[in-house]
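Taken together, the values in this text are just the output of simple stated rules run on the coordinates, not laboratory data. All values reported here derive from a predicted model rather than from experimental measurement. Cβ atoms are built from the backbone, for glycine too; each structure is taken alone.
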Structure 1
Amino acid sequence: MRIYLFIQVVFCIMVTSLYGQSSFVYQGKVVNESGESLIGAQLTFLVANKVLGISDINGEFYVETEEPILRVKQMGYQDRTITSEDTLVVMREASSMLNTVVVSENKRSSELKKATVSLEIIHPNFIVNTAPTNLEESIGRINGVQVVDNQPTIRSGSGWSYGAGSRVQVLVDGVPMLSGDAGQPLWTFVPTEGIQGVEIIKGASSVIYGSSALNGVINIKTKNPSDKPFTQVTTSTGFYDLPKRRSLRYQGRTRNTVSNITAYHTGTYQGFGLKLGLNALRDESYKMSDYDNRLRGTLGLRKTVSKYNLIYGLNTTYQQGTSGSFLLWESYDLGYTALDSGGTDNQVNRLSIDPYIKWSTGKFKHTLNTRYLRINNDVDNGDPTIDQSNSSNLVYAEYQSSFSLPKNEFNATGGVVAINTETNSPLYSGTQRATNYAAYLQLEKGWNRLTVSGGARYEQFILNDRVEGNPVYRAGLNYTAAEYTFIRSSYGQGYRFPSIAESFITTTVGPVSVYPNENLQSETGTNLEIGVKQGFKVGKVQMLADVAVFRMTFENMMEFTFGQWGAIAPPLFGLGFKTLNTGATRVSGTEINLSFQQKSKNIEMQGFVGYTYANPTAINPNAVIGIDNNNNQQTYLNTSSDTTGYVLKYRPQHMAKADVMITYKKWTLGLGAAYQSRVQNIDVAFVSFPIGLFIPGIQTSIDEKLTAYTLVNARIGYVFTNRWKTNMIVSNLANTEYAIRPADLGAPRSVRLQVTYTLDK
């Protein structure tokens, strides 16, 4: 009996040792270094890749296992090991630039190295330290990107359109930030005080982003509300220096000033995430009749319901202000003086209300973004007989669903979109309505080293009684040739429907008329690209090189064309602007970029250098693009000032840009430079009779100022305490005189002093 009991005890001990190992409970929350919750952080074994669990929509996790140590993984962050005693897991951003997380290509999170298209990242530190009054200032410092009269262009894909019809889609948190009537980016409406980062896609992206994404996409990401209170106030003041040429000093020896203040607060209160933003600007400008005074406020609310894997919230922005616009100069010697001392004054009111909801069901993630945008412009051009005031209402809604199988490296993203815009103004000949309906689907599959993606979209456009539809397709692949070598190739189609403004506008800007074109056809295009991304180290400096060869082709390209479109009468004999379909065009070229960063105990460095060569040409230069008021046929050849090589108008062929920022202890130094080759071709009307008589000096500016130029910018900052820091920014350091379009000169040297106060509890 005793022997039997002894055997039983031994057997129980053996069973316990084999099957009754201790169980560990892991329960807590995964956050980044800023305290923001990380959704979907994977909890895995230390020595295996078996997934034990995933954090919920609030970043919280619960795992019960016999493993004493787990590894936490999250895209874009360094892996961490934890024990059951760790309840708050703080993840640090990945040190490699290749592991940077982007969302623009597929509207979902993925790593930069896996991208099949050319994609640029603007770090928020770059935006903060350049102290822009408008985000377009920072955007324009990126290689391959220009912003002319508020209109962005990528790789010379667009010329000069003066505020109507953008070929680059601009979004804030995935929601379009283009006006409904003119299709122009609302740069001053973007809450710069809460920007998390900016992603730029170079090339046609209409499959995911629809009309206006013909030349690329600029996606601006704002910060989510933080769990702990954070407050930051930044103020800057400065002046525009006197131009070198005395004749340009229309204001005498007075230096016009610019002052700006932004405030940002975020935190969580009674379960609701809150963010508040405020911006006030007073800019006297450097040109006569040109100024900008505005006040903008932003409110964001966000609620997380972990039980249902649900997030819902609301963002709203209101802006009011007055501004004056400058179109053409009086003469070359009076380059900062408006033609006939005329300009247009505009009192603007803008309101956006953006409710959204996000939720997860199994392997599906769902998002519903909506927007109501109201814009009212009270315009005074000095002529009481002409009413240019206008208003527009835009309603936007997009539902998106994504499906992911991580083990199979498969992802699917699809959605439906509806946009409606209505205007009522004499500016647009009464009431006009534009409606867009779209559906899209994109698939992505990975096999070890190879990733392949493809997608399609169909969009229907209704402009009053006119109805048309466009299907577009894209495909791309990314191949990992070596540990830090990634080869990509992509094909993408794009399109752009004519805006209400391009089709119906009838107005004047000073003495210059703008004419409608109700017969405008939609433009379409394709983008082909092959690129290589290579990561490497030089000492302690991480570097990422990117080389791309591209070709963009466009059909029915819409271009702002200067000519005699009206009756011959003073002051400019019917001369003015009109949007025309200019036929088939091609832009081919090469782009080289090198990004670098270094982080050590006392020194941090980051920057980039890049070069873009683009050859924009007319394929059918003899094609008739319009009929002027004298019944003369207009072609590329007879509307261009220089037809050598059939180069398109208002486009440089060479661009190079660089920027470096070094932080040493409490000091930050920054230096940037931008080079642009001469603009070879413009509208011939600018240099012929009678424009040459009434706006003298354009030919001189082409010979002397539309030549190649280089601008240098510098900045220096110092951190006094954890709460106080200052920054001085000097733009156009050498006070270079330059022009990027006819009858207008760029800004002289400007100096600004920025002071920032931060309260972080």
Structure 2
Amino acid sequence: MNTKTWGVAALVCLTMSVQSCSDDTPAYKNPNNPVEVRVADLLKRMTLEEKVAQMQDLFFKDFSVEGKVDVAKMDSVLKGMSYASVFGSKLSVEQMEESMYAINKYMAEHNRLGIPVLGEAESLHGLIHDGATIFPQAIALSSTFNPDITHRVATVIAQETKATGVDQVLSPVLDLARELRWGRVEETYGEDPYLAGRMGVAYVSAFNKEGVMTTLKHFLAHGSPNGGLNLASVAGCERDLRSLYLKPFQAVMREAMPYSVMNSYNSYESIPVAASRWILDDILRGEMGFKGYITSDWGSVDMLRSFHHTAQDKAEAARQAVLAGVDVEVDGDCYEKLDSLVRAGVLPESEIDKCVSRVLTAKFAMGLFDKDYTKRADLSKTVHTPEAVELALEAARESAILVKNEKNLLPLDVNQLRSVAVIGPNAAQVQFGDYMWTNSNEFGVTPLQGIEAITQGKVKINYAKGCEIHTQDRSGFAQAVASARNSDVALLFVGAMSGSPGRPWPNSVSGESFDLSDISLPGCQEELIRAVKATGKPTVVVLVAGKPFAMPWVKDNCESVIVQWYGGEQEGRAIAEILFGEVNPSGRLNVSFPQSTGHLPVYYNYYPSDKGFYHDPGSPEKPGRDFVFSSPDPVWAFGHGLSYTTFEYKSMQVSGKEFTADGICEITVEVTNTGKRDGKEVVQLYVNDVVSSVVTPIKELRRFEKVFIPVGETRKVTFSLPMKELALWNSDMKEVVEPGDFELQVGAASDDIRLTEIITVK
């Protein structure tokens, strides 16, 4: 995107000449004029009421009947006004396309100035409208450690989005998953800011190329809520803000400037973000150079009154949000008070003009004023194509993580098996993840279906559900145990079910507003695993979920464990291919697994003091210290993931030993496939600041690359690391690269470092 189109500030002192199509054509309608000229011309023609309407959203349900826009209801609701955006999540792709055509046709014919309305939709891992392709959830896309796949998936989502007439998506989520009780972990790209940034850039750049707006969310620090409860306050300091939470957003701003950002619900340092001029205006717009518009999260403006209690009424909530820089209120009526605030002299109209200018700038820059709304896409050729389905399968294959494989139990050999037990609440259910339009098996492949297809009747399948995800009902245990006893191997599919706001599937235990106080496996699922394992049969556990659960017993007692974050519509096929060796797993953990709820937080980039002092971990049989009855270590750490082959790291080379603060270090390693199968390895580069003026993490991910290596072959992987990326925020809150030693660590996981070198910054 050409950042020159975002010159909103130039509106104040515009002196350039204006071209006109004719003497009777307003300058804003001439596509040959610069965006800032068109915005300025339109703004001066708008009444205060028309400006305020551009700061509010619409919902199709308010003027539609059975999924179709009703013109009479539009007349009644809109009264000739145009608004910022319109949202209609419970529509099919066909209904959405028809609705967007109808509303913008209405605006062209009935709005005095012909201002179009942005069509909005969710698109976290696929367009949320019925019939769109369902890709793996965001956390699963990130566990591929392959930004190219995320970019390709985002490209298809953007194409399907554009075909339906939608102009803006409320994605991606760049929050960091630092609090695992939080239900929305699945919507994130994981616990690490660098990884989240790479995935965010891949996603947003794809949408920019396809001409569809993205909305980065949630700005800021939404992923660390107090107690794990959604919307809760976030405890932290400015250093945390800058060292962690800003990083993914900064990466996207530098490389793929978005059109929109959504404020988070939470407060930070006791100030609600929706009312924080420091966060939204000083940092986001001032320091980061964001030129687009800020949209509120749903209802977050009114929450200044009803939830945070920093405003005594809706008018005051509106004033606080506008002054902080929130341009559009979504799902609320506080901004309806803005015109009266202006007329009362409480709020300068110039503040309204700034907000409206940013919204109009986006609409002009996106070409909405010049769009031919008579052209309709052939959805059959664009949405849910065979190519899109194949890409969903490819993404699911690369996202699955093999975290344990004792004695190489996996992959299973169809020709060596007589029978297989397929057990668990997620065996015969597709789990799509939240922000999706369905949870029905009709639109996906279950693990059971995938196993049946891949075995082709050569192996007897003994299926038993065993239990539900969420209940304590053990009545199905006997059948599950019998299935295991009558089989050569037991495959247990456990985990979670996710619900979406507006479409809350019954019995959900994860997703937005589904937070947990205990991250043990829900219900009686671990008991089911123990009962099956007691049969003595080799046991494979497949966790199908959107976040980690505490599973130390599973690690210690089950032969093989696979983590499959919600894998989209082809989830079951991908899992089956991995179980039976048609696909070599290559996913890596983007969030660490805790031993228990009491072990939280568990992220890998902790401070040196945060895992205890005595290093004398205890056990139930022998108490110790740090902790008395366990170690503080994770069950599985960030970056971990196994393969059906093995890799050897050797010959680490760096381009020098000493560097200036503006220098660049080149790191090259050789990785050899020493096993018996072709495979993909994720080579990871971490850095440790050996001695620093403020406390810094024990290591931080700085680069990674996923590389395919055939059997017996060696590949060179080279990372380019600018020294400026080693900067910290010092005691004076200045970002500086401090002189001193830095340890470069290259390995297969955060806790599996194979090679190290020390470099010095002078």
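Quick look at the numbers
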{"item": "At a computed 0.98 (Rg/Rh (Cα atoms, Kirkwood Rh)), which of 1, 2", "result": "2"}
{"item": "For mean count of other Cβ atoms within 10 Å over residues 363-370 computed as 19.8, the structure of 1, 2 it came from", "result": "2"}
{"item": "Origin of the value 21.0, where mean count of other Cβ atoms within 10 Å over residues 483-490 was derived from one of 1, 2", "result": "2"}
{"item": "Test item: helix-only ellipticity at 222 nm (-39500 (n - 2.57) for each DSSP H run of 4 or more, over all residues; to 500) calculated as -1500, pick one of 1, 2", "result": "1"}
{"item": "Highest-scoring label, criterion being distance in nm of label points 7 Å out along Cα→Cβ at positions 243 and 603, among 1, 2", "result": "1"}
